[in-house]
Structure P
Amino acid sequence: MKIYTKTGDHGETGLLGGVRVTKDHPAIWVCGELDETNSALGMARSLGLSPDLDTAVQVIQQQLFQLGARVAGWRAGETVQLERAVATQEQLIDSLEQELPPLDAFILPGGSPQGAALHMARTVCRRAERRLVNLRQTSDSHGEFAVELVYLNRLGDLLFVMARVENHRRGQPETRWSGR
């Protein structure tokens, strides 16, 4: 099988099930943003995350791929797995936050290469979240993907905490936003 099919040479691509759409269709935007999020997480992993965070990110990458497949299939599909993933994300956030000093100001993204990469992944995740909101509003999905939206929202929170934890573990101080 060749990597190129030539079926997209005129600006269209296929969703699962054989439906053809333009490459700027809202579902394709979401899939692209999920792919970027996944790639940003792969970059973060390549920098050498703490072992527990690396394991968690690897699971997240699998979940993002499944989420993209659901969006490409144009149906929410089985959501129980994502509902469990959201609960796991919340537990991990709560656990990781115990390592951190309380947040009393806005902080600027950065710090260690690992922390900065997780901040970057967070911002791409937030863009995917916004694209999913757009898909739900501008398509005939009729409000589907509600659990997927919660998943992405919580993932953005988790990646923020993970970035802070990586920086904290590496002795990298956070840069507070001065507000000026």
Structure Q
Amino acid sequence: MDTTQQAQVLVVMGVSGSGKSTVAALVAERLGWIFVDGDSFHTPEHVAKMHAGLALDDEDRAPWLARIAVWVRQRLETGESGVIVCSALRRAYRDVLTGGSRRVRIVYLEGDKAVIAARLAERRGHFMSPHLLDSQFAVLEPPAPEEHPITVGVLDTPEAIAGRIVAAVTPPASQESHP
């Protein structure tokens, strides 16, 4: 089978407030792929913890990452491409999610702390406390080149950011030869 036709999964990562959910939903819509927000894999206890302004530790994150990794593997096994949102701030977390598969791409929404903080200050109704932003930047390990990430800055519109991501994962149209 041609690898361009095999299922792929994009893991859209970044700190809270970077636009992951908005951008990932746009990417999934444009590509016609399934979209899931990784927050839906959190337990009610973990949501309450974050809402209270308490950061999750690695023990809290392990089962959450495992559930997301199962979803990723299921997409690849069933041949259904997808886009999932997950903060995936550390390399070890991304390694769990990708499982070493080149068909799982990390998309890093990179942004300045001040810009992200301003966005969080305006956001309403999300369980993630803006007070956790410092802890997120403290643990953030931006993807390394060997992870083959798609890195996109967050200063543009969500539509433009999604367009860059779609362009990065869509093979160029084959050139037709004319007689």
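One of P, Q was used to compute mean count of other Cβ atoms within 10 Å over residues 8-15, and the result was 26.0. Which label is that?
Q
Taking 1.2 as the value of distance in nm of label points 7 Å out along Cα→Cβ at positions 24 and 64 derived from one of the structures shown (P, Q), identify that structure.
Q
Between structures P, Q, where is FRET efficiency 1/(1 + (r/R0)^6) of positions 72 and 104 (r between Cβ atoms, R0 = 41 Å, to 0.05) highest?
Values: P: 0.45; Q: 1.00.
Largest one: structure Q.
Suppose you compute distance in nm of label points 7 Å out along Cα→Cβ at positions 40 and 152 for every structure in P, Q: which one lands on 2.0?
Computing distance in nm of label points 7 Å out along Cα→Cβ at positions 40 and 152 on every structure in P, Q gives 2.0 only for Q.
If helix-only ellipticity at 222 nm (-39500 (n - 2.57) for each DSSP H run of 4 or more, over all residues; to 500) is calculated from each of P, Q, which structure is the one that comes out at -13000?
Q
For mean count of other Cβ atoms within 10 Å over residues 80-87, which of P, Q scores largest?
Going through P, Q one by one, mean count of other Cβ atoms within 10 Å over residues 80-87 is largest in Q.
Who wins on mean projected area of the Cα convex hull in nm² among P, Q, i.e. which is largest?
If we compare mean projected area of the Cα convex hull in nm² over P, Q, the biggest value is for P.
On relative contact order in percent (Cα under 8 Å, 6 or more apart), which of the structures labelled P, Q is highest?
Q
Rule-based calculations on the coordinates, nothing more; no lab input. Remember, predicted model here, so these are calculated numbers, not experimental data. Cβ atoms are built from the backbone, for glycine too; each structure is taken alone.
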